[in-house]
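Below are structures written as structure tokens.
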Structure I
Amino acid sequence: MRATRAIIHIDRFCENVKRIREKIGRAPLICVPVKADAYGHGAVPVARAAIDAGARYLAVATVDEGVDLRAAGIRAPILVLSLPLPEELADAARLRLSLLLGDEDMVKEAARAAEQIGEKLAVHLKIDTGMGRVGCRPEAASALAVHIASFRSLVYAGTATHLSVADSRMPEDSDYTKKQVRIFTQSIESIRARGVDPGIVHAANSGAILLHEDAYFDMVRPGILLYGYSPVEHPSITVNPVMELVTRIVLIKTVRRGEALSYGRTWIASEDTRIATIPVGYGDGLPRGLSGNFSVYIRRCLYPLAGRICMDQCMIDLGNDTDIRRWDEVTIFGGNAQSAADIAVKLGTIPYEITCNINKRVPRVYTSLF
């Protein structure tokens, strides 16, 4: 195994599930998103841990992601959150994936594909209450629900919406979320008024779990909260980061005063110093934008990067007087070091992007599995 690896703390993930369960109470189901390879943590191991921890549903972004889970023997209900292509519908039906659909044409295509192979395809109706991405307009929801229920090859399994600013405490954003929940509730009532069972009703993401209990309904879909990061400041529950990115020093050398390092000669030694090379770079998902603005942990002390991050390597300034040795372990984030959220702040992004970008060439090491 190579020096650079992502340690995935499954025990922390399961503890995060437990804390979310304590927050929402016993009634709502939990749907665990394992899309984008479980936010970079490994879809199959995380999916298995989620089910063992009490989750009833899994969610993916694409049919292919669902195919991978089924190939690994995972039988739990899997909801595909993004719209599939028509040619993917037969696989979705064959593998008993559930689709999130919000327009008449896709409903017809799904019904036709399922009927052709003699399967029933589960469908969740997506209502756009203000996200503006996919889904039917609220005033069209009841008619589309009747339409879905009319096909023998479809099973109307649920009704959903997505909350766009549920993670914000700003009064105007809080009001907007309350409006979305109100519109969604009215849409559910209109569906029931047409004599159609809306199935599992779900809306709450991580932000809503923390700030909007009225959005819990029958099922919640916590995302980043499960992986150890809160989308809001001062959250009502504590979760712990699941991923820890580590590597090892492969070389230490002396650099003289006035000598430059890395591409662009952006770093020049102000005095004689010891420089360590570590085998991690932007080719692994360590953002190049951290160059000149990032430190790593070695033996619980911080050491700054020196020069630009390269594709496969970067360098650390150890100072002229150091007891750090070749092969010592280096923590990039997680563990006792800064978190992916701290890195995200430096880059003006969100921790989702940091963990998702740790790519496949970085091996995952799981600390515990059920």
Structure II
Amino acid sequence: MRVTKLIIHLDKFRHNIKCVQERVGTHPLLCVPVKADAYGHGAVAIANTALSAGAACFAIARVEEGIQLRRAGITAPILFLSLASPQDLRRIAIYRLSPFVAEHQDISRLVYTASNIGVKISVHLKIDTGMGRIGCRPEDALNLARHIANSPALEYSGTATHLAVSDSQDPSDIQYTNHQLSIFADAVAAIRQAGIDPGIVHAANSGAVIQHPAAYQDMVRPGIVLYGYSPIPGFPVEPVMEMCSAIIFIKKVRAGESISYGRTWTAPEDTQIATIPVGYADGLPRLLSGKHRVLIKKKFYPLVGRICMDQCMVDLGPNTDIRRGEPVTIFGGDADSASVIADTLGTIPYEIICAIKKRVPRICIKNEGIRS
């Protein structure tokens, strides 16, 4: 196995679920997004852990992600957070996925597929209240709800919206979120007043879980916060992912000698440079060159020179007792988190953790020292 690996701390994932459960109370169901391989953490291990911690269902973004869970023995409901393309319809039906619908065409296609196969497909009506991505207009929701409810081949399982700025503490954004929730509440009320059961009503993402209790409804869908990154300071979650490696080579470098492509770093004094087998092909951003530090023997050391496809270099200083084979923490654990990297690059931690490539093995630790 490669020395470069991801340690997935499932005990911390459980802790984060508990934090969410304590915030929202016992009424709302918990839907755990495991799209993008559970934000890079490994969907099957995360899903099994979530089920044991009280999760009711899962959310995916690609049909293949749902198939992976079903083939791994996951029987809980799986919400497909997208609109079904024609080539996906049969697999959605066979693997019992629950897609969003937002147009009459979506509903009719699913009815046709379900009728031909002889199954009933669970669907959730998606209403766009201000995200501007997918979803019907609020004034069209009732007619679509009627179409679903009048289709024997479909089960009207839920009604949803998505919040655009629930993670912002800016007063205007808080007002916008409240406006979205008001529009959503009116649309759901109209459906109920027509005698139609809207199913599970859900709107709350991570930001809403933390600061918008009105969004809890019947189910919450926190994403990034479950993986240890709070969009709002102060929520006590812990990063689940830790990227580790080890030193594979140490060389003496004289003052004035340069390191890596482009000669962007030159040693200001005689020093020792360690090479670590992790690079941008593993998901360590090349733009982080010269802007990050790693943890070795409880001390931080800077990356120097450009990050290569498969390797990067660290300045150990002129006098060091560090030897070849010494473990290195790239991020997570006691080192800087993915949030620090994201801040450095002007992005969000989602992008950092989702970008770690499949060639980096995931090692799941259920409790410290117990691996799976």
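Readers should treat all values here as calculations from the given coordinates under stated rules, not as data from a laboratory. Please read all numbers here as calculations on a predicted model, not as lab measurements. Cβ atoms are built from the backbone, for glycine too; each structure is taken alone.
If we compute distance in nm of label points 7 Å out along Cα→Cβ at positions 62 and 318 for structures I, II, which one ends up with the highest value?
When distance in nm of label points 7 Å out along Cα→Cβ at positions 62 and 318 is computed for each of I, II, structure II gives the biggest number.
Where does the value 15.1, 51 come from, among I, II, when Rg and Dmax of the Cα atoms in Å, for residues 230-341 alone is the thing being computed?
This value belongs to structure I.
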